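Q: So, here's a batch of structures to check.
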Structure I
Amino acid sequence: MDEKKFVQESVKRYLIKEEIKKYSENAGFGGIDIQRTPMGLRVVLYVEKPGLIIGSKGSKIKELTELLITRYGVENPQIEVKESGNINLNAQIMAKKLALALESGWHFRRASHSTLKRIMDAGAKGAQVIVSGKLGGDRAKREKITAGKIKYSGQPKHAVKVGFAVAKTKPGIIGVTVRILPPDSNLPDEIKIIGNPANIKIGGNKNEGTEGQNAQGNEQQ
């Protein structure tokens, strides 16, 4: 019974996320965080343009709240809208912008390299763009462009932000995936030296070691 309830809760969260994503598409959806609290369901929505999702005197937020209550049976939903900050470091927003560029007629390589450059210029440690689908031929194919560092396993994998979007072009559907390693992410191979590096001595003086050995030899004699 508990497993069935857990599955139902996960499906419900996914449907709510997709509904909110569709609702806030014009505002530049950048991510969502859903948490269940004693007061009810807390939803934090990250968008590029918060004003479009809040509406005049909070009308859009009230409309979205009523939608969650009536369609999904959510009790006391609390919706908070935040600006996503630097959009060039938001994987979901950059994936959507790349999809829109492909729909407007940009060549997939030009659009992918332009997106990758914007991300790296914003200070990211690494970025990756993957486009797959009808990319200019009869058969579908997949193109991957990477810059900097991207982690695929271990603890650093969780620091990588992933965004996905779909471009509807005349030849067919193109899937867009963007991965970003943020500038503030900590990697195991990065070492920070605290203090003045000039005061740190590596090894010892050969002459000092020889004099020390001679002194020990004289004492034994």
Structure II
Amino acid sequence: MSNEFSAGLSYRSSMKHSFDDLDVAFSPQIDTLGTIPIGLRNTKADLDITLPQFVSFGIAWSRGPLTLTLDGFWVDWSELDALNFELDNPVAGKTSLRTPVNWNDAWSWAVGMEYIVNVWDRDISLRTGFMYEECPTPNETVMPIGYNGDNFLYNIGFGSKFGSFIFDFYVTYNYTEDRNWNNQNGYAPNPGGGQVTGEFTDYESSIIGANLTYKF
């Protein structure tokens, strides 16, 4: 775009994945409850799932040692309407298990900054950033698996070049918002009858990582 501005756009098409011999485990296993057949026995399952198309774009402004970035990400999660498990052996009298998700398309946004300093005659890139990740799960399909709350990610890191090697190190703190579980999904896995409800409380997690790249 110019000496100070740059921009980029990328697209990834949808991709189909197949998972075989997934473990379906119950603790405890319940075959019958008195004379009532329950049929909660461990088995295996197969799952075919199509991950949705994905678009990302970004712009950057650089002047001297400073670079500022803004990135956006869009995921077509509305393509995914349900998870369909094919069971090797029946569970609760069923040979397949369909879990509706009906996710919404979701946006994520990120801002970042890099500042290059020279220490001991070596350029070191100091980096920091923030990312907001929108949860695609509507209230109607919140469940113990999958996305449950919006994510707020805070990142710091640094990197430097050593000959043909590039070393990067980063630390990410992630805060996930709480979410209530009170919908029809609470009925299906409850052989005792009634509805299972609850709250997924907010939680925190941290990621520490390092990359070592060799350029030929």
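Read the figures in this text as sums done on the coordinates, not as results from a lab. Only a predicted model underlies this, so the values are computations on that prediction, with no experimental measurement involved. Cβ atoms are built from the backbone, for glycine too; each structure is taken alone.
Q: Supply the structure label, taken from I, II, corresponding to Cα Rg over 2.2 N^0.38 Å, for residues 60-163 alone with the calculated value 1.69.
A: II
Q: To continue, here is another question. If you work out FRET efficiency 1/(1 + (r/R0)^6) of positions 52 and 140 (r between Cβ atoms, R0 = 35 Å, to 0.05) for I, II, which one comes out largest?
A: Sorting by FRET efficiency 1/(1 + (r/R0)^6) of positions 52 and 140 (r between Cβ atoms, R0 = 35 Å, to 0.05) in descending order puts II first.
Q: Could I ask something else about it? I, II: which one has Rg and Dmax of the Cα atoms in Å, as calculated, at 23.3, 79?
A: II
Q: Tell me which structure, out of I, II, gives 22.9 once mean count of other Cβ atoms within 10 Å over residues 124-131 is calculated.
A: Matching structure: I.
Q: Hey, another quick one. Could you tell me which structure in I, II was used to calculate helix-only ellipticity at 222 nm (-39500 (n - 2.57) for each DSSP H run of 4 or more, over all residues; to 500) as 0?
A: Derived from the structure labelled II.
Q: Then there is this: Looking at distance in nm of label points 7 Å out along Cα→Cβ at positions 12 and 92, point out which structure of I, II has the largest value.
A: Largest calculated value belongs to II.
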